[in-house]
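Participant: Just below sit the structures, each encoded as structure tokens.
Laboratory data are not the source of any read-out in this text; all were calculated from the coordinates shown. Note that the structure is predicted; figures quoted are calculated from it, not measured. Cβ atoms are built from the backbone, for glycine too; each structure is taken alone.
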Structure P
Amino acid sequence: MADQRLHLNLIDSSRQLFELDGGAVIEAGDGWLLGAGSPSHPVISNAAFRGDDSVNPGELISKAKDFFAARGRGFSIWTRGDQPEDQDLTAAVSEAGLQLVYEMPEMILEAPVEQPPLPDGAELQRLSEAGQAGDYWKVAAASYASIGFPPEVFGGYSNHDGLLAANVAAFIAYLDDEPVSIAMTIVMASPASTGSAASSRHAARGWAAR
């Protein structure tokens with residue numbers, strides 16, 4: 001059985017990321033979340049989540065269709081892979097004609113990881129001012145393209161102060177003053193949600209767990 005806290009943290013973290021987009025529209029109810037970002041990409045920027053396993057899959061799909069159709073968008077519905085809690089939702093989205101287009105693995109860190117030494121010419125910085133956001137999203141756009149994210153999905157993140165929120169720790173690694181890798185942790189509740197990425201020509205050098 002999946003740890004429900006992990007799933008809820010993903011949903012809450014996703015909502016906070018939507019809130020970085022000044023053009024995003026969010027609608028939420030008891031146990032569900034719909035988010036439409038500025039970009040029209042149906043997989044990443046326009047998504048529906050079920051946070052309560054008792055929410056009827058058909059009703060969620062109907063809400064999502066109405067919400068995104070009103071905005072002229074396609075959309076995706078996030079499920080928990082093969083977890084039994086989402087078998088009904090997985091079956092329902094398949095019956096509704098949605099196709100599996102993307103899978104994102106999740107890992108659990110149960111103990112601190114020893115910090116390796118930085119290579120020569122490298123510097124690790126935690127974001128401390130909104131002006132650093134440009135470097136952060138530049139690396140994100142270059143990195144995630146290698147796994148299917150269109151670069152434009154990061155273009156709507158105009159709320160740069162959101163990267164400095166009290167429950168967010170965002171980092172940039174520089175190599176010879178060039179931003180090459182990023183990482184972010186969002187803590188909504190225990191456990192935290194963490195992501196990292198590196199530009200494709202630096203990923204092979206161990207700059208990020210991808």
Structure Q
Amino acid sequence: MKTNLDKWDYHLDILNARTESFIKEAFQDDPAPETLYEVTPIGTVKVYTVTDINYRFPRNDGIRPYFYGKKPTREEVQRIATAAIEEIDFNKANIVLGYEYEWGSGNKAISGISMERLLESSCVFTDQSKAGVCAAEKRLKKEKEQYLLANGHIKCTYCGKVVPESEAVNYTVIARQYTNMRKTSKYCSRQCGAHDQMAHEG
């Protein structure tokens with residue numbers, strides 16, 4: 001190995017092999033998801049096919065499997081060499097499921113979700129039936145919201161909470177994009193109006 005890049009590739013291959021071994025072990029008893037189901041706010045379900053599985057090292061681990069610039073520095077090579085042989089506290093929560101999705105007019109993009117976020121998420125599932133139940137609940141909630149909005153309720157301009165119009169608060173937000181630099185809207189509370197003002201101020 002003559003160059004820093006040669007050394008980098010050598011140690012990175014070792015690190016990648018260790019990472020792949022951990023991922024296989026992590027899903028030995030419970031197979032990795034092949035499909036993800038995302039429930040939208042209006043109660044529809046988007047289906048994504050998992051295309052790849054990777055591992056994302058937390059920043060505080062000090063492990064950085066990439067370098068800046070056209071070639072690695074001596075320090076970056078030393079860092080990856082150390083990572084390749086040292087004890088690594090692998091965690092299943094940091095495994096990332098990659099998937100492809102469409103947006104706009106047939107455009108395709110790639111994204112991913114960590115196992116940690118997947119477990120915490122209230123709108124992404126690996127079980128189709130659970131996604132269906134969640135979607136039905138969201139549709140029911142949307143129908144109830146539309147009924148209330150048609151019968152004396154308003155939706156808070158800032159947080160989206162639906163409250164009786166008699167309890168709504170008019171609040172004027174000052175911002176350049178509005179005519180005369182101000183716009184009065186209905187909020188569920190003055191606090192939400194103040195938060196909206198701060199949001200417009202950046």
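Participant: Identify the structure, out of P, Q, from whose coordinates mean count of other Cβ atoms within 10 Å over residues 42-49 was calculated to give 20.5.
Facilitator: Attributed to the structure labelled P.
Participant: Determine which structure produced the value -12000 for helix-only ellipticity at 222 nm (-39500 (n - 2.57) for each DSSP H run of 4 or more, over all residues; to 500), calculated from the coordinates; the candidates are P, Q.
Facilitator: On the way: P: -7500; Q: -12000.
Going label by label, the one that fits is Q.
Participant: Could I ask something else about it? When distance in nm of label points 7 Å out along Cα→Cβ at positions 66 and 90 is calculated for each of the structures P, Q, which structure yields the highest value?
Facilitator: Top value of distance in nm of label points 7 Å out along Cα→Cβ at positions 66 and 90 goes to structure P.
Participant: Of the structures P, Q, report the one carrying the highest value of percent of Cα pairs over 25 Å apart.
Facilitator: The maximum falls on structure Q.
Participant: So, one more: Quick check for you: by FRET efficiency 1/(1 + (r/R0)^6) of positions 114 and 170 (r between Cβ atoms, R0 = 30 Å, to 0.05), which of P, Q is greatest?
Facilitator: P
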